[in-house]
1. Who wins on FRET efficiency 1/(1 + (r/R0)^6) of positions 34 and 138 (r between Cβ atoms, R0 = 25 Å, to 0.05) among P, Q, R, i.e. which is largest?
2. Of structures P, Q, R, which gives 0.65 when FRET efficiency 1/(1 + (r/R0)^6) of positions 90 and 162 (r between Cβ atoms, R0 = 30 Å, to 0.05) is computed from the coordinates?
3. One of P, Q, R was used to compute P(r) over Cα pairs in 10 Å bins from 0, in percent, and the answer was 7, 30, 30, 18, 11, 4, 0. Which one was it?
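No value in this document is a laboratory result; all are computed from the given coordinates. The structure presented is a predicted model; accordingly, all values stated were derived computationally and were not measured. Cβ atoms are built from the backbone, for glycine too; each structure is taken alone.
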Structure P
């Protein structure tokens, strides 16, 4: 499973180790990860599905895109990936600290006919440009249209979505409406850590200013 290359590091051949070991290694080291609800609506039944994902991030601004990695169940795709593949749209709603317990409730493995948001006591409001609604209590929501969906395996899909509309709580905005400033710490968002139930708050910050210009520095031997 592992091969020691030095006294300080072990090397893992990902073609040889089991999938559960690969997952544990990745999610234990790539931290913290942003976590968000992905809300979809089944075209045939209209049932709204919501599930939290930490295999998620923003990947560009021109065009504005997000990427979402959806892992499947043992019997195939999850409702999230199935709905996005069929409907071509979804919303991404970020999770603040005060909604952490509600987010955890929506992790339940419910049947497709059950709406997780109702179980967690969360309400939705209509989106502007997509059918899938957004979570009313979330301070940040992005309406997305599917750009690409890459089926990477029998149960794994990488979804790239274009952000077509964004909602931000007014309490977090200041300055010129045309060039707003966001009180990011005030959003009190949470991130995903290692293990089955560990999360992190985003209140412990450090400000490191990047260099303004290239400078030749003496390299000490």
Structure Q
């Protein structure tokens, strides 16, 4: 006699009204999209739209794993407000989360104004928003674990903000990179320093002239 496969059935619910209701509710919820991890396939930074692949597969009644289809052209979360925003240069393979909206948002995305839903579609990944998420820490150690850290994966470009406890408790911002450019919007703009300036190196002019390192008191380590 062949085995009968009854997926998603709790034997305690057999032959009871409560079991029938629970089973029906569970099947209904299986058709409702919420949020799943996803991987970027393509990203257009100008339009801020991404094509993503959902990373949790479906399972058939026979137990086989079936890959979910990709979702094309969903908006990417871009943190911002008050005329300012933060944009990330997403690449194929980057991870994140795809969150399904409650209703069809296709008309809203045409001009970002309030519109009535164009269809009766609800809780569908086609109306999703992609939330980028590195999902793991890079270059976090005892020296910066209590700081706000913005950094590249290789750690060669880093902005750290916090309170140092190595020498007193100064509030500091540490920037690490190969080149730091400060560019005023106009040719008559300024870079203002209200306090002391310590330069541990040479000062070069646009003409190539080099000013020797000024003699100043030692800077605290």
Structure R
């Protein structure tokens, strides 16, 4: 995905995470690439005839050429849109989830960023654009974001270190940051099995699993909790 074109120039794929107007016609962009997050200056991009403008839209995958400068900002020199997830912007709920995903990734990649951040965002935007169930997408996205950030839940042992039992129900213990056995727990074998699948599989595979709709509200709530820890 990334090809060095010279000692100071790289060509790679990228998503725009955030755009900030700068000066009269420039923009500062936060780009997510397979190599991590980059801050770049897109000079003159707000001019009507700018050749850069078409490749720095939100919710699109682009091929970009970047000149690595000596300062804090690299310079964006070329862009070409590869894929525009255009269905996202036609539906408010899908637009809101896609926007939230960009914000989460932008924040999570401040300390470190990796190929996994890029892959998760690509899978998420693709699924939103295809019309996949939004609860399923959000739960998968948040669970895997927690995993990358080092907040992956232990789905094999409870808060006492005991192996999880198929016949036991559990509650999530915020103090222990783990599952706790409870007779009235809302987390049982089906939820645990689906979360394990979500944490080890691409989103395309998870979308093929049937009959999971009733499990999603509980899993989504947990995924939201994990990302607030």
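1. Of structures P, Q, R, the maximum of FRET efficiency 1/(1 + (r/R0)^6) of positions 34 and 138 (r between Cβ atoms, R0 = 25 Å, to 0.05) occurs in P.
2. Comparing all candidates, it corresponds to Q.
3. Numbers: P: 7, 28, 33, 20, 9, 3, 0; Q: 6, 18, 22, 19, 16, 10, 5, 3, 1, 0; R: 7, 30, 30, 18, 11, 4, 0.
The correct label is R.
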